1. Name the one structure among 1, 2 that Rg and Dmax of the Cα atoms in Å of 15.0, 49 was derived from.
2. -13500 is what came out when helix-only ellipticity at 222 nm (-39500 (n - 2.57) for each DSSP H run of 4 or more, over all residues; to 500) was calculated for one structure; which of 1, 2 is it?
3. Say we calculate distance in nm of label points 7 Å out along Cα→Cβ at positions 33 and 65 for every structure; which of 1, 2 gives the highest result?
Structure 1
Amino acid sequence: MFLSEAPTRIAAENTAAIIENLSRSLDFFEITAPETVKALKTARQKGVRGVPGGRVHDYLHAAAAEKSRAKKILAPDQNQNDFAEITSLPVEQA
């Protein structure tokens, strides 16, 4: 199952299986607690205001992508504009 084919709500055990399969072909980069604090302190400057939905969550994903020197961010249609507003990385449809 591709994530784009996944139903809107996925049971936890199904999500675990999807992530387990994906993790075999992905590299993971984490941001440290100090990097998270720094990112959150500069979030407003990058257009992240308040906590509308997952905006802060998306911003932290973008910070991790930038740290990893990713070439682009893959996002679902409904999130492409959100990411485009908070990162200088190119954003493409997942």
Structure 2
Amino acid sequence: MADTTTGRASEGGHWYAQNGSCVYEIRATAGQMRPVTLRDARKRGLGTKLTLGQAKEIKALVSAMGWGERRQIAERYGVSAQLLTDIKYGRAWADL
């Protein structure tokens, strides 16, 4: 059996694996499936909102742009301008 499910979200948030697939549930210790929590996401390296491809696009875009333009990019992807800075300097999506 799979340790994660990629079906529709029930209670948990929208978490994304490095390959871009959306993960909503994980297998709990007792064997049943349960919604992914923030703790689970951090432990498994899941990200929110962005896929790997989007993070790569952002990294390429922000390297040559000013702060005002970063806010526009952040709005386009539905993330904060701070996340863009973190991606640029390797604090988020460090393996890019």
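Read-outs throughout are calculated quantities, based only on the coordinates presented, and are distinct from any laboratory measurement. This is a predicted model, so every value here is computed, not measured. Cβ atoms are built from the backbone, for glycine too; each structure is taken alone.
1. Answer for the origin of the read-out: 2.
2. Structure 1 accounts for this read-out.
3. 2
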